[in-house]
Structure 1
Amino acid sequence: MTFRSRARAGLSPKAVAGAPLQANGSRCLMLGMEPTDIEPLSSAEEFLDSACLGCGCVCDDIDIVVKQGRIVGADNACSIGVGWLLEESGGPACKIAGEPAGLDEGIARAAEILAGARFPLVTGLEEASIESQKVAIQIARRIGARLDTTTSPGRQAYWLAVQDVGAVGCTLGEIRHRGDLIIVWRADPNETHPRHFERYSIDAVGNVAHRGRVDRFVIAVDETETTDCADRFIRLSADQEIEALVTLRALARGVALDADQVAARTGSPLQTWQDMFTKMKEARYGVLLFEPSPDRLRNAAILRLVRDMNEHTRFVGSPLGAAGNAAGAEQVALWSTGYPGAVDLARGVPRYLPDESTTAALLERGLVDAILVVSGDPALLATSRGSVILLNVPTVVLGGRENVTMRSATVGFRVARLGREDSGTVFRSDGAPIPVRECLVSLFPGTRELLARIDQAIAALPERGPAFHESPGGS
């Protein structure tokens, strides 16, 4: 992708501001201003085709307007994207024990903490670029750490289901061009991914679905704001979800079902599910959109249904992605260690321990004595016991936004935010790499640069025994 930028001169306020949110969730607006307060952008610069990390869509058609060192406009951004781009951070570049400190001093202290730990943990990664994530994993290998991400428990359970079942997926572009049946399964993209329908699914104009919405049939399972966009709606509660998925799988395999049992277990008559299966079977290209759940069996049931439907027609499952670069964190961990997270590098080779080496499990059991957090917040995953341990373990935190873990860090570094002041590459929810670039000058160092300096400082320290340590309780 080639990025473009240009200086704006003498544009009228209405050209870039004042437009309300549209039905598709996008807007062209001036941030933090009323329309009557806007002055002509005589010295503004516009960064065309920028990427927004507000959700897993990673929309890369955002035209950002910068004036006097601030983002004042974001053409095409949805409400979530506006919030992501508008959020600013401040404070000193480095703090040690809550007090401002020099960057060199902070790097030296961070290196001492990490190199001196017997059971370190490297986690976070969800808002860092792929380039930064690679350096973080290099540090984890050097110090023999446990490696994990702070992506949601639903993502962790999804990967376990993928390992059990496999996954039939595709890019969002393929959904845009070919999808003629869209099933939104107990999710609400209209709320969580406002431009998904516009750019990739229901309303998008594609090569095959060249009339957009007219060429698509939409089924919404569960009642959300997305229900209003659907041609058919099926009400389904969480405790009936797996039963409904099994019912559809049985229909796909030609298994005879008892109508009374189906109605009792799913809350809908058998005919409802038969009609839905008929629409799925008749589709030329079916798409099931869903949010990964902490329930591994539920995720596996979705993946199995999608797999079974490929005996009848082309069908794909498309999980909706999180903000930042959570998908990138999983992918970089995969190609670096063979696993998407919860990896123990203490023996010098990767060991996958999904029940033992997640960030939440390690904190709960108190099996860490130092933590490197790269653009994430482990406090969101920790139990009450884990939160107490997190507060009492030496932590080195790199982050562009204020959060609980940053406030309690032993050594805290404020870094340039990816997509605002820092550039790099991220992965969209479908695994497609998207380049992002900075549009503002930052007073803070980039994450990749800072991690590289910490890695160099660790390498320069005297060797302290073996390169790795046995994990506590390890066999």
Structure 2
Amino acid sequence: MNLVWLRNDLRLEDNPALYHATAEGDTCCVYTITPGQWQQHNDATAKIAFWRQRLIKLSHELSLKHIPLRICLLSSYEDCAPALLSLSQKLGVTHLFYNREYPLNEKSRDQSVEALFAKQGIAVKSYHGDVVLPPGTVRTQQNAIYKVFTPFSRQWHKQVSNTALQVLPAPNKQKTMPCQSDDIEHLWLIPAAEEAEWTNNGFRDDLWPTDSQKIHERLSLFCQLKLGSYKTQRDIPSIHGTSTLSPYLAMGAISVRQCIHAARHHDAGWVEQQWVTELVWREFYRHLTDQFPQLSQSKNFIHFPHDIQWDNSTDRFEAWCRGETGFPIVDAAMKQLVKTGWMHNRLRMITAAFLTKLLLIDWRKGEAFFMEHLVDGDYASNNGGWQWASSTGADSAPYFRIFNPQRQSERFDPEGIFIKKFIPSLVDLPKKSIHSPTSEERASCGYPEPIIDYKLARERAITVFATAMGKTK
């Protein structure tokens, strides 16, 4: 009997662990529920509800293949090794299969499982199902790990262009069901009291369907209709110009290889497409997370000679969280995050830069808040994005590059369409005022005054970062 340990790979197709396990013999799948660990990782209620619903769908899809799914309800990653061994011994498992994850806690968990299984004579096989190229395989001519994106991307494209990029099919149907599945439809992954308020605390199932057919239709339609215009439309939050596939990539309902394959199929010039570049950024952050453990320990990637003197004002941080900073584009973005569990990528950069530079609040506080709300919360990408915005990460924005929120608003939401959607109190303001209302307009709308003076805040940020880097202004 083979056992497939599912994690962030909730799909049938292009699932290396599942494909190879079923090719070698009778197979059963297992999923480990670790709410204590999820709480430590700040995983959003919306994300957990979303994954739960996808797991239920996957259970049905697996059952059609006569592949049972068992559930281990645990607390933390430390419980995984003994629980998986116990299940394996009950089922007579001879081989364990899984797809790798790259943050430090996940790698430590997997090493513990492998060590315990080795003692019991159970073979373990692992695969790189979450990336196109395994971490550590994209290297400089000096055999070093890339710390800058552009040369990494160049080398990644060179290696991928020279491969067939095989996408594995779904497993064949097994002759019989080798063991029984658990009834996961009645296994709540979040408290019932919260489950009753899905519209507020759970994921938006109208925005994020979990049926495989609808997920793949979304990928196909994006590549057919929007791939070519993605570069020009991706920064405009008021239109649907992005793929909105990030939640499915985070849980593994689709693979990055399937995305690249779809882009290749629909566009002969796929290699130049901006959307593919964004997928390569995802790969870049995963490779860094795997190779540099400090990224999983809440440490700056860049070494600063002196500590950054964060302000960390509680009042200003809470105003940012509530979407009450007095800067409309920032506030609308934060309200989108809390209301929908998702935020447009351009807005993620604007809000992160606002928090870390203009408010001088430690990027780790923003990183945690995003994870607490994002339905597509993904450690490597979230950490990479926050360290990029705060000028503490690999190939991050220069410390003196500080977004002006008003200019960003005027450029990417010129008519104020997005702002008015999420801050309806501003709906009657004229175009010239929507990005920075006057005091009189704010008073009449009940909208707060700015919590900072942009010019002074910018000067302060440059001074603080220059000092931390041992430079003069």
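All of the numbers you see were taken from the coordinates with simple rules; none came from a lab. Just so you know, these numbers come straight off a predicted model, no measurement behind them.
Data for the structure
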read-out: Test item: P(r) over Cα pairs in 5 Å bins from 0, in percent, for residues 117-180 alone calculated as 3, 11, 15, 15, 14, 12, 10, 8, 6, 4, 0, pick one of 1, 2; value: 2
read-out: Among 1, 2, structure where semi-axes √(5λ) of the Cα gyration tensor in Å, for residues 221-300 alone as derived comes to 26, 15, 12; value: 2
read-out: Test item: helix-only ellipticity at 222 nm (-39500 (n - 2.57) for each DSSP H run of 4 or more, over all residues; to 500) calculated as -10000, pick one of 1, 2; value: 1
read-out: Origin of the value 4, 19, 26, 23, 18, 8, 2, 0, where P(r) over Cα pairs in 10 Å bins from 0, in percent was derived from one of 1, 2; value: 1
